[in-house]
Structure P
Amino acid sequence: MPRDFTLANGARVALDQLRGKVVVLNIWATWCVPCRAEVPMLNTYYRSHRANGLVVIGIAVDPGKMAGDQLVSTAIDYPQARHVHGRDLTVASVPTNYIIGRDGRLLRVERQAFDARSINRLVGPLLAAR
């Protein structure tokens, strides 16, 4: 799992800086139909819950991109990583969602697209706990 990112807006963010927040790293690809279907739901969930401490970071892993140079989509409202620093982003499948708790620990890896029910079931209780 990567440790820090340069976002599309140029800001560099380390996961350590996000302690106290619930973080979802959404690994996706433009050619992935379930990934594209997941984006509108993630947009809505992010907008509805960012005030409660939710951070979603989208990371595209399209083939043909230079290592560490991720694609950025205008369809995504949550922050997107343009560059990933640290560990390799090799994943077994897309989408893959890493759920990181407020304490900075990796709590779960979901190797499938979220729908409204699954994200509420997995992330909702983390947002409710302070």
Structure Q
Amino acid sequence: MRIMTDTNVIISAIIKENSICDEILNDICVNHELVLCDYIINESYNVAKRKFPYKIYTLDKLFAKLKYELVSVPRTGQVKIKDVKDQPILNAALKGGIDILISGDIHFLEIDIEYLEILSPADYRKKYL
């Protein structure tokens, strides 16, 4: 399966080792195909610099060890999301042929798209781990 994680999953994984999000990222990299876009990577660094500057090195190490495909972010999307800051991630997931998008963001979890399964980290863990 092609799986994309939202920024909050990546940040949660660097904050606490062996957390649900850390476990999910490891599972995806071993058993599935992790797909990210540059927006997620840039947003991860921006959030880390602002809220967790002491975790920048950990974030560097995470991105260095993760195996992932990088997809582009289309300027526009067919499906709209309430939080416009999340639109690039949704656009990338839809264009990138993602099977599952994992996010803790309520704006993603409210969307119902037939060909994209959107799950919280806890729901992914229950269903796939």
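Rule-based calculations on the coordinates, nothing more; no lab input. If you're wondering where the values come from, they're calculated on a predicted model, not measured in any experiment. Cβ atoms are built from the backbone, for glycine too; each structure is taken alone.
Taking mean count of other Cβ atoms within 10 Å over residues 10-17 as the criterion, the top-ranked structure out of P, Q is Q, with the highest value. With helix-only ellipticity at 222 nm (-39500 (n - 2.57) for each DSSP H run of 4 or more, over all residues; to 500) coming out at -14500, pick the structure among P, Q it was computed from. The structure behind it is Q.
Using the calculated result 1.6 for distance in nm of label points 7 Å out along Cα→Cβ at positions 74 and 114, pick out the matching structure from P, Q.
Only one of P, Q returns 1.6 for distance in nm of label points 7 Å out along Cα→Cβ at positions 74 and 114, namely Q.
For mean count of other Cβ atoms within 10 Å over residues 50-57, find whichever of P, Q sits highest and give me its label. Walk me through the numbers on the way to the answer.
Details: P: 17.4; Q: 11.1.
If we compare mean count of other Cβ atoms within 10 Å over residues 50-57 over P, Q, the biggest value is for P.
Of the structures labelled P, Q, which one yields 16.2 when mean count of other Cβ atoms within 10 Å over residues 2-9 is computed from its coordinates?
Value 16.2 for mean count of other Cβ atoms within 10 Å over residues 2-9 corresponds to P out of P, Q.
With distance in nm of label points 7 Å out along Cα→Cβ at positions 58 and 82 coming out at 3.0, pick the structure among P, Q it was computed from. Label of the source structure: Q.
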